[in-house]
Structure P
Amino acid sequence: MVALGVLGLCTAGAQEKPWNLSAKLRTFYDDNYATLPAGAANRDDSFGIEVNPVARMTTGAGPTAVQLIYDYRMRFFEGRGDSQIDNQHLVTFDVKNKPDDRTTLTFKNVFAYAQEPGVNETVITSAVKTEGSYFNNRANLGLQVNLNERVGLETGYENVFYDYEQDNDTVIPVGARSALLDRVEHYFNLSTRWKVQPTLDGIVGYRYGAIRQTSEDLLATGVAGRAAPGNILPNERDADTHFAFVGADKRFTDVLAGSLRVGIQFTDFPNAQAGASDSAVNPFADSSVTYRLPSDGSVRLGVKHARNQTDVAFAAGSNPTLDSETTTLYGTVNSRLFGQLSGGLVFQYQRSSFNGGSQDSKIDNLAALGANLKYNILPNRLVAETGYSFERLDSDITGRSFSRNRVYIGLSATY
């Protein structure tokens, strides 16, 4: 959930090349690799080794800029009896085209295959690690048109897809990860932008989202109060959601900028069953501030508030949990400390309130913190690094809370 380290360090000469290769080799210690609660019989720790090669290619000739990044991570857990290796693949394809001075077209696709929770997510939908891998793909298509010197129009489409390998079987007959989290999300947005001042843009916008569960596995069966055989299907958690918002983008100084989006979110659950609430209304916010440090570093702080999907679905009663309402606080700090030594800090806090079912209004508090230090042995070619990350989930739901500590030391090389 907290990602730390140098993903690619380039010299001036390397930046002139259209491609870049880097690799990390780390040894680590993880005191709770399965994210199990304290006192669990099978909770265990492990030392391990991580190998992380990254390849980048960038082209920018003419009006079109293209970037392709492949990030592979292999983690070997010495103390894990079965399936000692985790493989993570992250592929980013980013295109920006400016056919003229008034029009900008963008497309970005990020594909992830992972076992660790939270990969390719800003708001964590499932902090608990379970057996099996998952696929996650996030695609964004955008169009920005400046109608004149003061007014602009922005529109776009986002597609998010999840597919978990853990299906219902004889070991997990209902409520496997596929039933809980397999889905496709479609988002369409339209906003206008006004140049209020040279350093201030005002924004009014609308965003529509359609969330559809895709698994045919059951969330539960034999549920009392339902027609036999008492099944609960994932599509009961389908949602249609609408965002109406206003906002601003402000450049305060050459080194300080901020972004603000606030509004209201209306959500309908078209397949909610009798006795379950079929709609929800909540505030919406997505704001951040960025400060560029004089030491070749930066500070970024942000807050988000919206509804999101969750791995909490059914415990008792006759209806499932439909989703959760989440406030997320996050921040990053990167700075050169002195000489060839630099450091970084990452933090994230989420407060989620569950909606519907027997877990209605119960709370998850998730905190994640990471810190690292890097020392240039050969400036921008060979780097020594060490880091620490901490995660803690405090939940009102019995048997869900956990804490996790990880520490690593290693080398990063760039060509």
Structure Q
Amino acid sequence: MRCRTVVLVAVLSASACAFDGSNQVASSDSEDNPNLPDADVNSPDVNLECQNFASLFNACAIDPTSGDLELTKQGVYDFDTDDGLLTDPSGTSVQVRSVVVSAPNGSMRVIMTDSFLLGSSSVLRAEGELPIAIGAFNTLSVQGMLDVGRGGAGARSDCPASNGSRGEDRFFGAGGGGGGGFQGAGGNGGDGNDDGFDQGDLGPGGEATTAAPVSPLGGCPGGDGGDGEDDGGNGGVGGGAVYLSSGTEVEIRGGVQAGGSGARGGQDNGMGFADAGGGGGGSGGYIFLEAPIVSVSGAVAANGGGGGEGSGGGDQGSDGQPGSLNAIPANGGSGGSSSGSNGGSGSAGASLDGASAGNSNGGGGGGGGGAGFVFIEAQSIEGSGSISPPAQ
């Protein structure tokens, strides 16, 4: 984990905080959404001594007078990073200031606040093509669950070299799909019909990336299981991407989840032996926590999902578990099929690679998903919570 000063003093003009073009604001939703206030950097309320605290966007240029955002109702808040709309657990729209900002790995949507609180009985679920970022001039506190896991905001549908591969189709025993890779490699699927002359070859797991991403980037999908007498299980989707930055403190008392999803087991329609491959688990995603003080007493995780079990003997394979919110690997699917192999477990803790599945007489199991990334940049890192994989 990176421990160095991150507070950057913005260059000021006579009327407003200057904007560093390398952190260009690409667009704002205030024109498209009448519920959002316009940002006016010439307003007399703007603090001309504004200090930018974020390394990947200019907080002063976005809106230094955004107000506090407190999400404390019991239940799930939904945020769409594509259109910037936030709804509370009852489905009512919540006014929020957000803009789309360009970054080295692609654009992200930034919610800008004076301070941010996610209550202990609240979940913020973010979905959409863009990663989510939250900036707060003061304390940014997550006491509930901030969830971008299992295909959440910023998860990728295609990753060069890191996608898990599809298992080979074979009527008497198809191969299992490979797990998605990211920081860690995805596990290989298992061969199908291992005791026969016409073996269904496994799907290789996705490769580990050769360089860490320098801005939010979501995780990668696992491969589908091959078709036997019935359809192979779908591969799991990767975890999303979230960036939390504060001028004072980022506090995680609850959880930040960017785990990959578990894959489906090989299918069975009840008319034959099935013998279909299980899907590969999705990789973990991306989490970046940045502030002078970062405190984690809860859990932060970007783990891989478990692979699906192959079907066989007329039995459907069991699904793999989603990436866990601790350092315990997500289990691959098991126990559902009499002759399909178990799915590989997902990554967790210091084990960055997903586990490979075994071979079988029926359908091969899917490989487990590899680890995503957790970054922490702070002057002081506090707390004894769970961080998986280990922070960089």
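Where a number appears in this text, it was derived from the coordinates with a stated rule and is not lab data. Nothing here was measured: the structure is a model prediction, and the numbers come from that model. Cβ atoms are built from the backbone, for glycine too; each structure is taken alone.
Can you rank P, Q by FRET efficiency 1/(1 + (r/R0)^6) of positions 287 and 319 (r between Cβ atoms, R0 = 30 Å, to 0.05) and just name the one with the largest value?
That would be structure Q.
Have a look at P, Q and say which one yields 28.2 for mean count of other Cβ atoms within 10 Å over residues 311-318, as calculated.
The read-out was computed on structure Q.
In terms of FRET efficiency 1/(1 + (r/R0)^6) of positions 103 and 303 (r between Cβ atoms, R0 = 30 Å, to 0.05), which of structures P, Q is highest?
Max of FRET efficiency 1/(1 + (r/R0)^6) of positions 103 and 303 (r between Cβ atoms, R0 = 30 Å, to 0.05): Q.
For distance in nm of label points 7 Å out along Cα→Cβ at positions 327 and 359, which structure out of P, Q has the highest calculated value?
Across P, Q, distance in nm of label points 7 Å out along Cα→Cβ at positions 327 and 359 peaks for Q.
Between P, Q, which one scores greatest on Kirkwood radius over Cα pairs in Å?
If we compare Kirkwood radius over Cα pairs in Å over P, Q, the biggest value is for P.
Please state which of the structures P, Q yields 1.4 when distance in nm of label points 7 Å out along Cα→Cβ at positions 239 and 383 is computed from it.
That value comes from structure Q.
Just checking, which of P, Q has the largest value of volume of the Cα convex hull per residue in Å³, for residues 295-366 alone?
P
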